[in-house]
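Once you scroll down, you'll see the structures, which are given as structure tokens.
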Structure P
Amino acid sequence: MKPAWEWEQASADDVRLILALCSNLSGSKTGSLVGVEGRQVRKWTAGDARIPYAAWALLVHEAGLGWIASVKG
């Protein structure tokens, strides 16, 4: 996973794909994992709001797709 300054904003389709890979998480559980309410997760999946990088990074990790790249020096 890229560090924040190299990250491209995730689309609603991207968010839905990651959530599909996290099949054990409901909307409310996803919200609890990233520190928002379930309705905010629904806004991300509908494209009505942009998912913050920190929330995206947690979901990508939860889906088993990696972790934020280490920054050295």
Structure Q
Amino acid sequence: MRALAIPPDAYDDFAGLLDAMHRLRAHIFKGRLGWSVVTQGGRETDEFDALKPTYILAISSASAVVGCARLL
């Protein structure tokens, strides 16, 4: 497993991983935890994503996003 920091100026370079992160958030927050969050196309985003945070992703040895955090 490895950690990857994605600052706003690298969003385009890591679009696939960021998409996987938003899908993971939808799966965990809405699916597993049952929170009342808005999802679109199987992805969860909120107002804090609009602030262009640096995302920290946990990437498995199989290159899957398995965890995430944001630095605002």
Structure R
Amino acid sequence: MAMAETARGTVHEWQRDHMGHINVRAYMEFFEEACWQFYTMLGLTASRLRSGEVHLAAVQQNISYQKELYPG
């Protein structure tokens, strides 16, 4: 399966941690946005999810950080 871009954004100053790069909370917010885009690509719209036809739950998250992100 080819890689698909599911999110693009800007890191803001208020998302920095004590070391100057993006904090874990902000990563999770970006991840949530990317998930919704991916669901849409699969045809899983918000209305379809609300219908009860499909149920999704994040029951485990394994994160491997590749590179720090900085504001800008």
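Computed from the coordinates by the stated procedures, all read-outs in this text should not be read as laboratory data. Worth saying up front: this structure is predicted, and the values here are computed from it rather than measured.
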| task | Rank structures P, Q, R by relative contact order in percent (Cα under 8 Å, 6 or more apart) and report only the one at the top, that is, the highest. | result | R
| request: Determine which structure produced the value -14500 for helix-only ellipticity at 222 nm (-39500 (n - 2.57) for each DSSP H run of 4 or more, over all residues; to 500), calculated from the coordinates; the candidates are P, Q, R. | output: P
